[in-house]
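Presented below are the structures under discussion, each in the form of structure tokens.
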Structure P
């Protein structure tokens, strides 16, 4: 029963990933209703619509600067509980307001919550999971994220947009109640000097007494060694928070800090630039530009269902195939699909687009398949695995500032790129970025499959080239 607590806790925290997936693509449901005359919706301009669509990315950039500090202060669990409260406030502003300014304010808070959830969920899930379960529990984020996208698209097709955007609050309520009964991350408890609670937490999350004692002592000795090197004989809980952060910022020269940080900033930013965030945000417009006659809401729902099954298959593959090999394979597949979609849009006349209407739907579905099999999901696994003890929140905050800043820029200017390059040129641009992303992963991605967090940390504490880990 104890090991089942890993899956229960992972489900509860990843329920907020489901909510994040739903609200990240909510503009694709909100904007079509706001851009037409309606008695229950405010009339907005295209500029205001662009602002609403990109405001969540701006909120995420600000959130990434502060959420790492907040997670260190109050812990992963309490931060997620606080996120649940903010979701109710933000959804009220987004879904039940009658002005573009209030809707934008709601989207800004949702952007904050998107990054806050990621900074809390990835370390929490990685720290409570045993190595044999970590691939599944870590990949649960993208699985639940995909389910959230499916739910919001299906609700958008069947219901008024205000009601559709309120449905995910059911899962916020489930997470809020469930989080009251699970244990905090044992690693965070050790960092705070709560040793008896940390031992209890290890055993709650499926370790035997001997396994809990071994893992506790291994992590405690490693963490306290770092603290002694920096602060002398002080205990971790006696060190002021600002002193800890000041010291952490001075550790930027350590290979265990800057190597994974630089790698994940580049990897995450390239992923954002290689089509996914643009397709998710402007799904309706993209279907129109590619000439697809299918109803965009039901087409989006179908794609999201495909993404769910692809994520499940990707989770299975990560158990059997080294992450780097899987990434290179699905990255190459994604490059081919993006280039093919651009080629189809370039050579097809309006009559041919109507005759072969299923081709854009199939190709866009395959883009999501590549992303879910590993092209995008491996990033989320590595976010919970690579960072040093005591630096996870700070490092995650820096990475997400970079990644979400990139998202804001690409979402803000995607419509302009479509006008400048046309739809085929945009997909060729995405194919070029995806090829660079795949090459970057082949050269630099560290192999973590089957390794404990301590083994991963020991590797990165050594001054080696990431390429040396290739298997």
Structure Q
């Protein structure tokens, strides 16, 4: 059996044999999300108390749906890294995936699954063996270090495998995708916690939630709009501003007039959004930065500090510091606490995110089947045409080429710049996290609205639904 056949026949979640109702899709969206939240609370058995040192993923933990020291220690990181590697290989011409055929899709999904599993196993092993997550000394003394480490590694791997298949369940049976759903869920939970948590993290510590802390300062007669703690009213207002700007950005689009050749007088406009590659480029660049933090931390354990140094107390130094999010930039500017190195940090991070988003935007449009050629074929297959042009996929492709390549680059740069600026704001849940969550919820709303329309009018499904334009 060829390697391609093996990839196509890997264990996978079967597609539904018939069209699912709206309620069924909603159920298969909610169940994996609830499972995700539960798994994020399941602590690793056999872990040394307080041994989950510095959180390598830091401010990106919500974006990667990680919960350090639990079954979800790696979150969606391995799954996203698998996608990144496949896109780079596909873009370089090493592998070619024909996403227009079921076999091509199965091969791509199989390869993604294999890479995600490989990253899960490798990262879990490295985290535990390096001591970043230490197994119980008591368990190691009684059963041996190899056994103790293996128990912790196995749990992290199991969590990674569960995430891979939960993502597949949502993609095939629910709305949106598991990756998007888990990001939105993780970020939303963090925003709620950091806004409303009335408790203190310990004796003598400030109140955690931004709103309760502000109310407490009012009662005490010392208004604290900005405080040393990252959860303050400035961060809350920054979150609201990022939310509004991102929501507005989702409405920006170029509309192409199309008509239905078989029905005289039927016309509509096909929207090409400014953020054409959606939020995927930002997810990929965030995952890449998080994984670079991971590798630098592991190199530090081996005594190699050439690429920078990961500080277990939080933060980084050296090269990795300059490409990591600068979440307190806005607060530092207001308090006039910004030096030349801080400006260099902000500029470098901004440049890396924008250029990275452009690169991943181009790769994603090519691999996801949303380029000019794929869209032209979809329009023709649906019986659509552009007024004034022949109903020929090659002709329509040339028309779409006037817009899609430019939108891909501009959209990638725009969403990258927006993500970087949002990160500078110090928004609750992370600026990038808020941006992604708004985009995910907006797309989820559109998908749910389309599904409800097709359920009310089944005849529309064949026209706009499966194999059509939606």
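Points to keep in mind about this one:
- Which of P, Q yields 39, 28, 22 [semi-axes √(5λ) of the Cα gyration tensor in Å, calculated]: Q
- Answer label among P, Q for the case where mean count of other Cβ atoms within 10 Å over residues 179-186, calculated from the coordinates, equals 18.2: P
- Structure responsible for -26000, with helix-only ellipticity at 222 nm (-39500 (n - 2.57) for each DSSP H run of 4 or more, over all residues; to 500) calculated and labels P, Q on offer: P
- Ranking P, Q by relative contact order in percent (Cα under 8 Å, 6 or more apart), the structure that comes out highest: P
Bear in mind these aren't lab numbers, they're just calculated from the coordinates by the rules spelled out. As the structure is a computational prediction, the values presented were derived from the model and not from experiment. Cβ atoms are built from the backbone, for glycine too; each structure is taken alone.
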